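Engineer: Take a look at the structures below.
Each reported figure results from applying straightforward, stated rules to the coordinates on display, with no laboratory input. Note that the coordinates shown come from a computational prediction; the quantities given were computed from them, not determined experimentally. Cβ atoms are built from the backbone, for glycine too; each structure is taken alone.
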Structure I
Amino acid sequence: MQFSSRTRWNVERTRYADTLHALRTDGAPYFDLTASNPTTCGFHYDSIGILRELSRPECLEYSPDPQGIPQARAAVTLYYEEVAGAQLLPERVFLTTSTSEAYSYLFRLHCNPGEEVLIAQPSYPLFEFLADLDDVRVIPYPLFYDHGWHIDLAALETRITRQTRAVVLVHPNNPTGHYTSGQEREALEQICLRHGLALIVDEVFLEYRQDAPVPAVQTCSFASGEHPVLTYVLSGLSKAAGLPQMKVAWLAIFGPDPLLQETTSRLEIIADTFLSLNAPVQHALPFLLGQRGGVQQQILARVGSNLDALDRLLAHAPLLSRLGVQGGWYVVLRVPSLTGGEELAARLMQEQRVVVHPGYFYGFHGDGWLVISLLPPTEEFLEGARRLVRFFE
């Protein structure tokens, strides 16, 4: 049978996958330091209110709008007014089922087959699959760590070719947890202006500031301020309200006025082709966004508590260290390079029953990198972290 070349991925099971499957099915307890689903981590939700909003009579009506129903888009504009002081018009908002779908819309909008987008490395590994499905090439640009994470702006600009169409930025980045500084933002906008590129900014973790003191201006949404280049800001309920099952995300468009109308018109046709977002969650969106603060406070308290517990353990583990983190709910660990990343993660599962992500999942070069989530329930996280430290002792 003939399959498209865009799906020619290596789908063979890896040792990591086989070991994880065995761990999950042998019936004995294990400690998952990769857990990132807030709905299974013991947080309290206003379940009565959420179910009430999803059962409103309007949810049974089909009134398609390619951008999303007006009251749902108005809720997104209110969100940016609250978090960024930004004045955003509802007609510049498109609702999607996920940020993944929003990326796909933008890749289709800006790229012909074989053209390129620049994406930071290390970063979330999903981008390459999304780009493959839209026949777009991903070109990595490097981040480096020197008393905090920074964009290698000079290296980024050398990666731009005649085929480059956009720069993708995650703010704060996943998994490094750093916000883009104001100086970096200005430099990126100037680079995009010189080369005629769009700027795509993923802000799903925007409101989850962590331990390091960060100037408030640095954690601002890209929705704020001036926009000399065409800028798309992406987010959604998955992180903002801890509700990944609701499948609501959005992209907001900013930039010079001459570009906005044509951009909106072209995106409207793309969105109208799919009409993917369901009515109940659109009607519930004003409520779901409005109650996000309660869940965010619980998540921030958990993340802070687990980070403090991790630091207390690392204080007595001279072979291990963690990199500074400013936002999100992940942390990067530097560990001895005992073996390859996949082999190391498999051994941790087999010998300590602890699940972690090897750094190469996110594009870290070399061995000795682990990525863990700070979201698991505190007792589970603490025992998993203890076993992790014990392994290296």
Structure II
Amino acid sequence: MEKMFLLKTEIHQFATVQEFFESQKLTKSDLIITNRFMAEGKLKGHVQNASLIFQEEYGSGEPTDEMVMSIKKDMPNDIQRIFAVGGGTVIDIAKFLVLESDGSIDEMIMKEKEYHKARELIVLPTTCGTGSEVTNVAIAELISRKTKKGLADDALYPDKAVLIPELVESLPYKFFATSSIDALVHAVESYLSPKASEYSKMFSCKAISMILKGYQTVIREGKDHWNQLADQFLMASNFAGIAFGNAGCAAVHAMSYPLGGTYHIPHGEANQLMFEAVLRMYERKDPHGRLDDLKEVLANELQVEKETSLNALYHLMDQILVRKPLCTYGIRKEELPVFTESVIEGQQRLLNNNYVELSYEEMMQIYTSVYDK
């Protein structure tokens, strides 16, 4: 018997931050993990009864195992509920903090130490990309290993996801672009995954449709227009999260992790750097199957011929966020084999979801193709 679909997280929607927190009756046994600008902005006056931790006081950028362990050390005792109000970094940290273990984050991710869920987790996303509010995966950069790696466990499913467009609409354009591209990659990779079911594909397709319609509006109306579509992008990100939470992400994410882990390229940006090259390799190896189905979905959404639909998608994404070759980030060509080896060694959880199997040589070709164009 094969599992087709699972959604363990309750999903709630509120019109305002005030309305949500008035319903929660916060106490000191509640911990809010967020950023200071959020606490002094959208959350001001609503969270004064809870304990607060500001993520950026423990380091910049995406989560590292050392960052999480430092926060864990400073977390007050007897916390019963954790509210994660932020983007992917804040949410991933909160997921690790609901677990109890006598091991480090590295040891937990590498399955060297046991752990169990000890607290309730409520997630309020402030970007339109992560989808992490409905998934059982938390990602951290493992400093000693110079890569990013995920822990996938049902204990990491948030108990509640709370969608409040008000939290998203003031995002700067660059953060909107990178996070929404991340959501689009989630939707496409989960659609192509061999683990996809009719249920997960339904969420993938809806996310793809909403994001592409939104992108076309942003391009037509101007970049300043995106936040008028905040509710649409937030919901699309959630749908994509549901899809990849069931069917998984694959080589695009796997191959982007060394870029984020070694050069701290923002996650959505790193995904876009790899996206076209991975799909072109897929198309070269097997242009039929589910990739052919995806072309049909894209052709209908973008109003183009099926044969040109992937190219139309790449062009649309590049209009939202301009891609740069890997060499412009300071990456050296001799590092590409090291990246490839680390992906094969450390990202099998993701590579198992590939549309077609990719060899070492093929992954090297993908990295090389985006190195200095």
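Engineer: Supply the structure label, taken from I, II, corresponding to log10 I(q)/I(0) by the Debye sum over Cα atoms at q = 0.08, 0.11, 0.14 Å⁻¹, for residues 158-301 alone with the calculated value -0.26, -0.49, -0.79.
Structural biologist: I
Engineer: Can I ask one more? For structures I, II, calculate relative contact order in percent (Cα under 8 Å, 6 or more apart) and state which one comes out highest.
Structural biologist: I
Engineer: Same structure again: Could you tell me which structure in I, II was used to calculate FRET efficiency 1/(1 + (r/R0)^6) of positions 14 and 110 (r between Cβ atoms, R0 = 35 Å, to 0.05) as 0.60?
Structural biologist: Matching structure: I.
Engineer: Here's another thing I want to ask about it. Among the shown structures I, II, from which was the value 9.8 of mean count of other Cβ atoms within 10 Å over residues 22-29 calculated?
Structural biologist: Label of the originating structure: I.
Engineer: Which of I, II yields 0.65 for FRET efficiency 1/(1 + (r/R0)^6) of positions 174 and 262 (r between Cβ atoms, R0 = 35 Å, to 0.05), as computed?
Structural biologist: The value was obtained from structure I.
Engineer: Name the one structure among I, II that volume of the Cα convex hull per residue in Å³ of 133 was derived from.
Structural biologist: The correct label is II.
Engineer: Suppose you compute helix-only ellipticity at 222 nm (-39500 (n - 2.57) for each DSSP H run of 4 or more, over all residues; to 500) for every structure in I, II: which one lands on -15000?
Structural biologist: Comparing all candidates, it corresponds to II.
Engineer: In terms of mean count of other Cβ atoms within 10 Å over residues 126-133, which of structures I, II is highest? Don't jump to the answer; show the numbers that get you there.
Structural biologist: Details: I: 16.9; II: 29.2.
When mean count of other Cβ atoms within 10 Å over residues 126-133 is computed for each of I, II, structure II gives the biggest number.
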